[in-house]
Structure formats: C-alpha cells, structure tokens
Structure I
Amino acid sequence: MTAGDLKVEPLGPHHDREGFSCGIDSLDRYLRRQAGQDIRRRSAGVFVLAAHANPGVILGYYTLSQANIAQGDIPASARKHVPRYPLVGATLIGQLAVSEARQGERLGAVLIADAVERAWLTAATAGSSMLIVDAINDRAAAFYEGNGFVRLADSQRLILPMHIIQGLVER
C-alpha cells in the first residue's frame with residue numbers, strides 16, 4: 001500500500017470504530033467511547049487514516065487539541081523561538097494509534113506527518129508555538145523521537161517546535 005492509496009480525514013459516522021484495535025485498551029476505548037463526544041464538544045479533533053479502497057476501515061487515528069506548556073519546561077534550545085509568557089500555547093497530540101494488524105508499515109509516520117501539517121495550518125489562528133505529546137510508554141516515546149520530537153528531561157512529554165515544523169512544511 002502506498003501513500004497515494006491512503007487518506008487522513010476527520011472521524012465520521014461511516015468509520016467502523018468498533019472494528020479498530022491497536023492492542024492498547026485505553027486507546028481502543030477512547031476511539032469507541034469518547035472520540036465522538038470530544039468532536040461534539042469541540043474539545044479535540046479526531047482524524048482517521050483509511051484506504052481509499054476501503055474508507056470505513058480505520059487503519060489508525062490521532063487527536064489534536066489546544067494545550068499550554070510552562071515556559072520552564074521548554075528546553076533552552078527552543079525557548080528563543082517562543083513567547084516569554086509563563087504558559088506557552090501549544091497543540092497536543094492527545095491520542096495516536098495504528099491498527100494492530102497494520103503496525104510496522106510506517107502508518108504512524110503518515111499520521112504524524114498529517115498532524116504536523118494540521119498543527120502548522122492552525123498555529124497562525126490558534127496561537128501554537130509547538131506540537132507536544134505525552135507518550136504512553138517508552139516504545140511510543142522512541143517512535144516520536146524517531147519522527148523528530150525532542151523529549152523533555154525526566155518526562156514522557158516530547159515537543160516539536162513550530163520553527164522546526166515550518167522548515168518541514170515549507171520544503
């Protein structure tokens with residue numbers, strides 16, 4: 001399957017949430033029980049990866065929402081690119097999961113690329129200086145690090161500053 005065979009779109013009623021399983025109960029439960037409420041309440045955007053040939057089958061998903069990060073938590077290398085406020089606006093990847101049957105096919109990287117682009121597009125209107133994620137475990141943290149995120153000291157939180165995202169998007 002090539003990238004041209006895939007699409008990322010907002011979660012809709014035609015997507016089979018019950019048929020999705022990534023192997024982590026909390027992520028599966030979120031998609032089945034909470035995602036719809038978050039969309040209706042506008043507390044998160046939920047985006048799913050599907051094949052053009054089978055658009056109802058969810059291959060993976062992620063969520064985006066607005067967040068803040070304390071100025072003191074931002075690494076010095078990134079601090080010069082963000083406002084000097086006590087709390088800095090950010091975009092949070094709250095959930096990210098790939099179907100257990102499709103893990104190892106780099107679909108997570110497709111989801112990250114889409115999240116990065118969406119975060120960049122909304123940053124100008126929503127006031128976001130970076131993309132942040134709280135990795136669910138060390139394996140997930142390593143995945144994000146492999147996709148350009150920087151781990152904060154003594155934490156499962158990782159960041160990707162907007163000035164880095166700008167360079168990626170404008171290539």
Structure II
Amino acid sequence: MRWEPFRIILIVATLSCLVILVHTHQPQMRKRQLLSLGYLFGLSVILFTPLSFDGTAVYVMPAGGGQVNLTRLYLHGLGFIENIILTVPLGWGIKRHFKRYSLFSLGLTGLLVGASIESLQYLMSQHWLINRSSDINDVIANAAGVLIGGLLAAIVQVITHHRKTTVADY
C-alpha cells in the first residue's frame with residue numbers, strides 16, 4: 001500500500017515517455033521534453049514516495065502519518081538548501097514557458113507550488129502512510145527555488161535578446 005504512489009508515478013512517467021517518443025519528431029524538442037519528464041519523475045519520487053534523501057544517502061522511511069510544522073522557522077541548513085535546489089529547475093521551466101510572467105507572479109506561483117506539494121504530502125501520508133512531514137520551511141524554500149530559477153531564466157532571456165539585437169546591428 002505504501003508503494004502505490006511510486007507505481008502511479010512510474011506508470012504516468014512511462015506513458016508520458018511513450019507519448020513523447022511517438023508524437024515528437026524533432027530531436028531537439030524530444031530531448032528537451034524527455035529531460036523535463038525525467039526531472040518531474042525524479043521530483044515526484046523524492047516528494048511523494050517513502051524514499052528519503054539526506055544529501056548523502058537514500059533510505060526507506062518507516063510507515064507513519066508524518067508531522068506538521070506551521071510555526072518553527074528554520075531558514076538555513078542543508079535541508080533548506082536542498083529544497084531550494086530541488087525547485088530551481090521548476091522555476092526555470094515556468095519562466096521559459098511563460099516568458100511574460102513577472103517575477104512577482106512567479107514568486108506567488110512558487111508559494112502556491114510549495115503549499116500544494118506540502119498539502120499533498122500531508123494527505124498522502126495520512127492515506128498511504130508514506131511518513132512525509134509537512135513544513136512551512138519547505139514551502140518557503142520551494143518558493144525561493146522557483147523564484148531563483150525564474151530569475152536565472154529571465155537573466156538568460158535578457159542576455160540572449162541583447163546578443164540577438166547586437167548581432168542584427170552589424
């Protein structure tokens with residue numbers, strides 16, 4: 001029962017991979033879509049299965065309903081940094097896909113994504129006993145990661161646009 005989320009994630013990722021391979025004919029686009037799918041698969045496994053990563057090792061968490069922390073702020077440490085790094089590619093992808101998205105909107109999207117992840121982890125911990133804790137620090141770290149990723153994408157977008165206009169001037 002605890003591994004049902006992993007099975008669901010694996011089935012959805014496999015079917016998505018097949019759809020990409022069958023319907024995407026441009027090699028560059030196919031590569032980008034498969035890379036995005038790989039990231040989302042890894043993110044889903046990390047967030048919604050009983051597997052836990054502490055930066056140096058992978059282990060299976062014992063069955064349990066998890067914990068909720070809505071008050072103690074701990075905005076530093078390895079776990080906080082890992083949560084930021086985890087969502088930087090998500091912010092990059094959102095900003096690259098929605099180019100006109102403001103950084104303020106991206107920050108709000110990051111908060112919504114973080115709150116959604118933590119809420120889903122809580123619900124899945126109660127139903128499937130995956131023993132995931134829901135933490136306000138994770139929401140803040142996820143929002144920061146999305147914002148940093150979006151900021152990096154915006155910087156690359158400005159530099160690329162600047163280079164295109166300078167080359168066109170010659």
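Just so it is clear, none of the values below were taken in a lab; they were calculated from the coordinates. All values derive from a computational prediction rather than experimental measurement. Cβ atoms are built from the backbone, for glycine too; each structure is taken alone.
Upon calculation of semi-axes √(5λ) of the Cα gyration tensor in Å, for residues 56-127 alone from the atomic coordinates, which of the structures I, II produces 29, 13, 10? The structure behind it is I. When relative contact order in percent (Cα under 8 Å, 6 or more apart) is calculated, the result is 19; to which of the structures I, II does this value belong? Answer by label: I. Taking FRET efficiency 1/(1 + (r/R0)^6) of positions 64 and 144 (r between Cβ atoms, R0 = 25 Å, to 0.05) as the criterion, the top structure among I, II is I, with the largest value.
Comparing FRET efficiency 1/(1 + (r/R0)^6) of positions 96 and 120 (r between Cβ atoms, R0 = 25 Å, to 0.05) across structures I, II, the highest value is found for I.
helix-only ellipticity at 222 nm (-39500 (n - 2.57) for each DSSP H run of 4 or more, over all residues; to 500) computed as -8500: which structure among I, II? Considering all the candidates, the number was obtained from I. Here volume of the Cα convex hull per residue in Å³ has been calculated and equals 120, so which of I, II was it run on? Attributed to the structure labelled I.
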